[in-house]
Structure formats: structure tokens, C-alpha cells
Structure 1
Amino acid sequence: MVSIFLRSLIYNVLFYLLLVFWLIVAIPTFLMPRRAILRIAGYWAASSIWLLRLICNTKVEYRGLDKIPEGPLIVASKHQSMWETFALLQFFDQPLYILKRELTWIPFFGWYLIKASMIGIDRRAGGRSLKDMTRRAAAQVRRGRQLIIFPEGTRTPIDAEPHYKPGVGQIYLDCGVACVPVALNSGLFWPRRTFMRYPGTLVVEFLDPLPPGLPRKEFLARISTAIEDATNRLVEAARREQAELFGRVPSSAPAKG
């Protein structure tokens, strides 16, 4: 465990140094088209994932990449960790996120979010903010972008009861495009609210796309079932792997039950 602690500490220091490096490299993109900053963001994601494997021995396996349609799309992912907030963007040429507007106030990092035309929302504005968010998201998707959303709205601990926000159903209806559900087990390797990073195989699985035009209630039921069933399967497989590595599941990755 001491080795894992030191590796985690080293990784986190290098992770933020790497972020600063890419923030500097990206400065010329302020004078370039939006695609330039999105390309740099993809490089940042890929290099951070490579560093995670090098230092923490956390391998990453991507499944179902052939199921991702081209063009405008909604990508609805399970959200267990900060990891997927940057890891998923590397698979799309025009990724779009909905995020807290306060993030856009961060020097350089926030300015790049604005340059990339990400959608910042004021969570305190309630229903008015939700309507504005869905309108802006639909407009961007119709221009060919891929909207990456987390239907639960926040990071959910492993084994916590899922709670899918109804807003994702409205976004789906307004955008009028297919939706690819995404299951993962990142919470076992990059747990929330701790700097610990654990070895093993982090798996991201892109599931069968849901076609546009489904009734809202049916869409919400199908997407939650697909994501939760696949996520539970991935988590159980990862726990078995961790049990072999450690003889038990790490304390920061809670046992099921």
C-alpha cells in the first residue's frame, strides 16, 4: 500500500504539471479555429492516461468503439470519477460538454473552455437555466458536435443508488440524434475525493446506440438500464482482478453490499 501511496502522489504531481504544459502549448490556439484547442485537449487526455499506466500500472481498455456513429451525437456516460471527464473527449472530433459556468472563470483553463464553445450553466438559476442549456446544446449538436453528458449530474460512488436526471431526456428530445450509452468502472481506480490511484484494468464500454425519436420515458428507462447493467458487470470483473492483485479490494474502493 505504501508503494501505491507513493505512486499516486507522484502521478498527481505530474498530472498537474502535464496540465500546465498543455495549457502553455495551447496558447497559439486562441488565434486558430476551435478544432485546434479540441485537438490539444485530446493530446492532454491521451498523455494523462499514458502517464497513469506508466506510474500507477492502471491499464485502460476501450470496448465497443465500432458502435460510435459518425456525426452529431449524444454520449451519455456513467460518472464515477474525474477520469472520464477528460478521457472520453479523445474519441470525438467536436466534443461538447455542459459544465458549471464557474469553471470558465479559471485563468487559461476557463478561457480554453470558452474557446472550445463549451456550455457553462448557472446551477442556481433553476428551470430557466435548464431551458437555456437544452436550447444551446441542441443548437450545437445540430451543427455536428458530439455532446458528452453524465445523466446522473454528478460523480456517483461505486454501489451508490443511481439517480438519472430527467433533464437528459429533454436534451435527447431536443437534439433529435442517436445516443450512445457508456459504462465504466473508473471509480475503482480513480476514486472520488481522494488522490489515490489504483492498479488494474480500467474498462470503458460503449454500448449499442439508442435511435432518435424514442418517447422520453422509454429513453430514460432504456439508457439507465443499459448503463447500470453493464457498469455492474465491469465493476464486478474489476473487483475480482483487484482481489487477485491485493488479496482483497483496496480500502478506498468499497466492497459491494
Structure 2
Amino acid sequence: MLMVHGEPAWSYVYRKMIPIFAAAGLRAIAVDHIGFGRSDKLTKPSHYSFEHHIEWLRALVVGLDLQDITVVCQDWGGPIGMAVVSRETARFRRVVAGNTMLHTAEPDLAGKILWANHASGEENATVGTLLLDWMHRSHRAPDFEASAAFASTGARPIAPDVIAAYDAPFPSEWHKAGMRQFPLLIPVTQSDPGAVQNRETWKALERWDGAFLTLFGDSDPATRGWAEIFQSRIPAAKGQPHRSLERAGHFWQEDCGDEAAPLIVDWIRGR
């Protein structure tokens, strides 16, 4: 089990799932992206490119020589984790995608996702105001705290000590370069390097012979519509027991990770 977090989380978000996977006899690996959790914090924003994040995770997978991988990915863990699947296809057996996306800014995304992000003609783009607000706030806000994202998007109460744990890896502004940069990497044009990479990832997933499962929280407007896109475009998603997780927000691992993990274990055992 390779668990890949998103923005602005760290591996702590998988703490409810790790014991369940381990008890089922599965090797449980939860990573911290560079700039997050207990990983190194580079201070130059330009170091945090989409390509660097992909290759950092790929280096871990190759360095540990992981095989027969089931990757669980949420938010930015999806584009990064699935890009590694596209580059190391033989190592991966399954993908669990939860509240994540693969933005390409292509015109046919119009009307399919709630937070709009698609081309409008040859020279224009339509981007939802909530998505733009998130991108701008991450860069401009004088006080940008990880905990605010969890407090505002959760569907269930979060204890104060848990809120504090999400802020713990970022004690000063020097530690926040990676956290501030992630939203700015969201591709909103078709020519963006992220959109180019995501199109390559789509092509690889459309040829991949593994198994693809969606587990999306039902209370997350930011990713609404993406579960259906994954299910319709990826052959490996056909006939899988996709689920909508009840009373679960963007960070469903926090809201109901202990409920979702047994579903994943049963899915693996069933195959």
C-alpha cells in the first residue's frame, strides 16, 4: 500500500488507515512529499515543480524496489501518484483515487466538473472563481496555515490536537514554500506543463491493465464530477465497486479513513 497525500496535508492524514492495512498483512507506506511533513523543506518556490514532485516520488518507489503496488492517492497525490504509475507501469497493480483530479484544461471538460477549468475557444480559458481564489490565496495570504483547509472542508468535527498536528510541519514561513506553491501548479491552460503531463498520464491509464477504484467523499465541491470522469475514461475502472463515502469532505482520510480502509482491503482480497 503506497499512500500519497495532497495539499496541504502530510502522511499524518493516513494514520487511521495504516493500522488497518498492516493488520491485513499489507506493507503500508505513507510518504511525505518534499516540502511537507517530515521531509526536507526547500525554501525556493521554483524547486517545487510538478516534474520534481513526480520524480521525487518515483525515486522512492524505484529506490525501495516496490512491486505489486496498490496506490491510494488524494488531491495532489492523484496527479503525482498516477504520473508515477504511467512511468513505472509494471510495478503497479491497483489505483485507489479519492477526491483527486487530472486537470488537462481541455474544452470537453466543460460542464463535467463543478470547479470549472477548461478551454473556451483557442485563446481563452474558463476557470471557476473558487479555484482561482484558492490559487491566489495560497500565494498572497500573509498567514497561510494548513489547518484552515481541514477546518473548512471537513464534513465531521476535528479535534484541536489534530488541527495542531496539520500545522506542526510548518512552524514558520520558511517551511511553507512547498505548501504555497502547490495551488499555483494547477494547470489552467492546455499548454501548462502540468496539463501536458496529465494528458500523458491519461494515455497510460487508458492502456493500463490493472484495477482502478474511486472512493470520493460526498461533501467535496472542489472535486465533484471527477469520479465519473475517471470511471468513464479508464478501462481498468469498469465493473469496480466504486463508492461515495458518506459525510466525507475533501480529506476523506480524516473524516472516515477507518471506514474506507476496510473497503480497500476487501477490494484487494476480492481480486
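Coordinate-derived values only; no laboratory data. Just so you know, these numbers come straight off a predicted model, no measurement behind them. Cβ atoms are built from the backbone, for glycine too; each structure is taken alone.
If distance in nm of label points 7 Å out along Cα→Cβ at positions 31 and 231 is calculated from each of 1, 2, which structure is the one that comes out at 4.4? This value belongs to structure 1.
Tell me which structure, out of 1, 2, gives -0.50, -0.57, -0.72, -1.18 once log10 I(q)/I(0) by the Debye sum over Cα atoms at q = 0.12, 0.13, 0.15, 0.24 Å⁻¹, for residues 103-198 alone is calculated. It must be structure 2, since only it matches. Calculating distance in nm of label points 7 Å out along Cα→Cβ at positions 15 and 175 for structures 1, 2 picks out 1 as the one with the greatest value. Among candidates 1, 2, the computation of helix-only ellipticity at 222 nm (-39500 (n - 2.57) for each DSSP H run of 4 or more, over all residues; to 500) that gave -15000 used structure 1. Given 2.7 as the derived value for distance in nm of label points 7 Å out along Cα→Cβ at positions 23 and 119, which of the supplied structures 1, 2 does it correspond to? Checking each candidate, the match is 1. Of structures 1, 2, the largest value of distance in nm of label points 7 Å out along Cα→Cβ at positions 95 and 223 belongs to 1. With Cα Rg over 2.2 N^0.38 Å, for residues 63-150 alone computed over the structures 1, 2, the top value is the one for 2, the highest of the group.
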